[in-house]
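Please find the structures below.
Derivation of every value follows stated rules applied to the coordinates shown; laboratory data play no part. Source: prediction; values computed, not measured. Cβ atoms are built from the backbone, for glycine too; each structure is taken alone.
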Structure I
Amino acid sequence: MFNKILVANRGEIACRVIKSAQGMGIKAVAVYSDADRYSPHTLIADEAIHIGESPAQSSYLDKEKIISAMKQTGAEAVHPGYGFLSENSDFAREVEKNNFIFIGPPSSAIDSMGDKISSKKIAEEAGVSIVPGFLGEISDEKQGAKIASDIGFPILIKASAGGGGKGMRVVGSESDLKQSLISSQNEAEKSFGDKRVFIEKYITNPRHIEIQVIADKFGNCLYLGERECSIQRRNQKVIEEAPSAFLDSQLRKKMGEQAVSLAKAVNYSSAGTVEFIVDEEKNFYFLEMNTRLQVEHPVTELVTGLDLVELMIKVAFGEQLKLSQEEITLKGWALESRIYAEDPYRNFLPSTGRLTKFKPPQETSCGDKVIRNDCGVNEGGEISIYYDPMISKLCSWGKTREEAISFMQAALDEYQIEGIGQNIPFLHSVYRNQDFCAGNISTAFIENNYPEGFKGEALTEEERSKLAALVTFAYHTKDSRDQAISGRLDPFQENADGEYAIKFEDQWLSTKVQKHDDEQIVNVDDLELRFVTSWKPGDTLIKAEFNKNTIVARLRFQDQGIAVEYRGSLNTVVVCNEYEKELFKFIKEPEVIDTSKFLLCPMPGLLVSMGVNEGDAIEEGQILCSVEAMKMENVFRAEKKGIVKKVNAAAGDSLAVDDIIIEFE
């Protein structure tokens, strides 16, 4: 077995590979850029080598620097993780040329399958169903318009190299084709160093289901079941699960056998994933093959009991698979939630900054429950503009899908992140959704269920009452403690009756706290609620048990009230006495600042292009500019007709949140 390998990646996947390697007795070398100097993957590795400046092109995408680091450290092999150089056949060949081993498939297989155009041709020849489209590179808008006209809108533009939603655009009409083509090519070039794109028919409301394969160098290839990846936003997966609630054993076998047939057609070895879209009639079509370890591989590991990274390392070393297809069984159900640094209340705009608090849930592994958190950040670390916004991958496993969802919700309750925006409230919202719980999903799930974006979850009456009780208890407890400073007052002397008026979701409720030795009692209007909690002032989370029903909420005491977060809902609750309540009728609502004459930058990023000049007359829907943030290009359009008064930025400028890009008359 190898003595030392280098991990050519960063973040959670670097940590994941390092841990498996070290568990096999292999020393692991980490590489890092300026931005990642103190990142966790550099701290847990046996060695860490600096490879360049923060932009990926100057560090993690620099093949020569990676190979130089291997020579410097004496690493025998390199694991590329996902993204960056993981599907770059030139890098794999360069590794082999320097007498190192690439922990992944042969470079020839990466060439065949990594190129989305050639992979579809090979898939068709191997008898795999493919989506109608043009199996060739799109050179310009005119050619794209002709192809789109032939196959009919909507169409899907995809990057020929790479994946992960980068360089992908759904185009519904010819008027959107030009900018979508430009943005796709820009994203593809920045993410993969290859701007080639192709066009295929976009199938509406499909499911995205993929098959995990593992193959050795002796011609053995197995499929390890499927992953359901239909919960996507902007073609980026958000929640994955294994198995799929939509597949039966017959369809699973048919898709698995086609995936194996495709892998064998290119003499594949290592772990790989064959992605399909499945329509409502259970017809399935080949999308692409990812010749690397997938982000969502943990759910497969949880239902099969296999370590995919370990298998990749063993196959690369030359070992033969010791499993047969009959021995692969799927046990229980697993879910993965991608925790992203983004603000769900602002249309999921990327969020950067320092993690002032980072306390993930406790990882557990017992007979009937697993909580796993693959993570690559730590408290005090910084989320930069240079890389993907993923913070961690939170996974749960249970004997049934219902258990896995319940375990996931409880784990998300315990996840504490402060200092940046994060998508946990949105994840909670999805897990509360009845269609999701019933397994009625498609790739249009988010678009259909959140047409106006995420605005927060509405609470049930029972939830509101329980949260009102907890807020009242917390306020009363903190207020009593504050009064007792230096022993000047008896803790309950100031407000001994514990009666309050609270404003919750624009409704006024009357609450009363009662003393009790074993449990807390709070009356909310005419409802008496009893609960047990160990909360004390200073705790961010309040965990309370109401007759064996546990609620975990996040409380933040602010000047304007107490911010209460619970499973996708966010409310600011005012707690006062009856006299103060009467004064509220005299308080004016704050004036809303008019920003309609400005285009403000919603996130830190780089201005890629400016589409207007001072004095230009603009039309509704016209493209104004595009901003790149965290490897994604965001195009901004005019909301209405107008005249450009002033342009404050040029292509290549770095922008901060709320910078004024354009002013209008």
Structure II
Amino acid sequence: MAARRGDIEQLEDLLRLNEEDAMRAAQVVVVEVERPAAAPPSGAASLPHLLDGVTSNEGDSMLHVVAACGDADEFLRCARMIHSGKSGLLVARNKRGDTPLHCAAAAGNAKMISCLVDLAADSGEMTVAEFLRLRNHCGETALHQAVRAASKASVDLLMSEDSELACIPREGQEGASPLYLAISLGELGIARHLIDTSQGNLSCSGPDGRNVLHAAVSRGQALRMLVEWLKDVTVDVEGESGRLISVPLVSHLANQRDKQTGSTPLHLAASLAGWPYEWLITRWYPHVWSRPYPATRPLLDAKICCLYQPDNKGMYPIHIAAMNGNLLLVKILLQRCPDCATLRDAKGRTFLHVAVEEEKYTVVQYACRTPEFSLILNVQDNEGDTALHRAVEVGNLTVFNYLFRNPLVRLDVPNKKGHRPLDVSWSKIPPWITYQGNARSVIQISLALLGAPCGESRADLFRNKHVSARDDQKDSKYLTSASQTIGIVSALVATVTFASAFTLPGSYYQSSSDGIPGTPILAGSYTFDAFMLSDALAFVSSCLATFNLVFATPSKDISIRNKFIVISNNLVRSSVRSLVVAFALGLHLVLAPLDHSHAITGAVWVIISASMLYGHSEPWLLLCVANMARARLGGIRKPVWVCVLKAFDALLSHFWPFILIFILPAIWRIKVHHTKAS
């Protein structure tokens, strides 16, 4: 506590007390002839122990503690007194490898740094430069700690004593330089101060082969400012002839790759759009995280040829930008160097292949709609796959749509296995049990309607080799689970509709003076007839669905069970639609007579109508196929009409209850009206 408070008087008393104990212990004489010598009293070693280590967790000596706790005069006197007691503590290290100078710099104690430097100079055990360049276990000097503390006074003091401190680590050494550390921490003021103080003679290296440009890419305006600060700095590098040549430092750094992935700073800038919530962070905190384009332009201006620098996987910045869906950067790179579109990675993929595989549909859309990139639409990778092969493999309907609707995209290109896009679609569809609105099914239908050819192998051999075989046990579990879900829903619908048939909206007549007792008050209107019909349809459909499940249970034949369950599923969907309509009609019956309820009634109908579209995507998907076919064929041809008719058929199969509910009561009322008129 005395060292932490800088209480020199108490510290002197403690040291004097321990020194006296040590002297008394040294005067004790123990005569022991045959027995081993006893350990000296603990007081004999108390003074060195007191100075060497006072914290068990960090392993700090008393000089570490004093150096970190302050730089007022009392702390400086304490440091001198401790050094006079044991000068070796000046270079003592704690468990992190820090010397007292590291601790003083980390706390931003500039006066303490000056005091320790003076003590080192007076001791003569090492030069001041050697003392300042002592590194901890992380390879950091005291200058690194001063940068972390953002203390310009400490930086100035250290640099004035040794201007070469900013050059650590040197070329070929591991670790982060002070400049790299300042940029990565966002301390741009300290970074500029280091550059000005060292006059550009400083290290720009970072861990794992990275440099300051790698660190500056994701630090707001740091990259632009750093490039401006270093624009006049040059560095000597070895040329092709083996002679040293002087090149701009920024150009040299822009072309450097890290050791782990081989990424240049431009690779990192191209990947910024792939981080979660990138759009939010770059807009709200531009000083913390720059947008991808501002982070890219200084690098392109510094050295345009870094566009042609691949990483360890052979991927160029254009691939990274496409992989992360950075459409703006893709456009910029292609505008700067249009031939980047033809660059291929180690797998032979263009940026279009990568965008398709990562499902970045905006990049795919741009490539398909730009005539200049028509040459890469059918480029094959090392496996012989075109972008369309990869789109069918991925199964993303939006990505497939942009490729398929372009008439320049060929449907008949085989890959190395001899598989064309239609073959790939067949191999990717789940066997036997599948939802017709599944994206993979829609892709296969689209290819077949436009006459996409199959591969060069026999259908039976292809099916046995590439199409997944049915797993009866797995299918049985699936059907059991589906039947349980359908059974629960059908039972609930039947219960609700049965109860609503006898608790009609508007209640019943109670006496003969108003009408026939026990009959519905609202009976006779079109809305009431439609309500009763929708309720009856919902009840009957749910009951039939339950009966079908009962018939399906005893059968062990998967195909028979599937047949009954499909029928039950369609009946349950019809019952639910009818139930929703019955609910809307019931509300309409109750609220319609009120003048102020028209808005509420209208809102109810809008909500109900919108809910009817949920879960019924087959007609919409078929219309999308028709639109794709129209775009590819350049007009409305036979395949387009086929898709439109199939969409209309799907629409009728889904919404036939609505025709019965709303048309039959109208026909009945017209017939009654004509009967009465005649």
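Summary table
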| read-out | value |
| --- | --- |
| Among I, II, structure where FRET efficiency 1/(1 + (r/R0)^6) of positions 351 and 407 (r between Cβ atoms, R0 = 30 Å, to 0.05) as derived comes to 0.90 | II |
| Label whose coordinates, when relative contact order in percent (Cα under 8 Å, 6 or more apart) is calculated, return 6 (choices I, II) | II |
| Identity of the structure behind -18000 (criterion: helix-only ellipticity at 222 nm (-39500 (n - 2.57) for each DSSP H run of 4 or more, over all residues; to 500), calculated), options I, II | II |
| When Kirkwood radius over Cα pairs in Å is computed for each of I, II, the largest belongs to | II |
| Comparison of I, II by FRET efficiency 1/(1 + (r/R0)^6) of positions 175 and 207 (r between Cβ atoms, R0 = 30 Å, to 0.05) - largest value held by | II |
| Label whose coordinates, when FRET efficiency 1/(1 + (r/R0)^6) of positions 191 and 623 (r between Cβ atoms, R0 = 35 Å, to 0.05) is calculated, return 0.05 (choices I, II) | II |
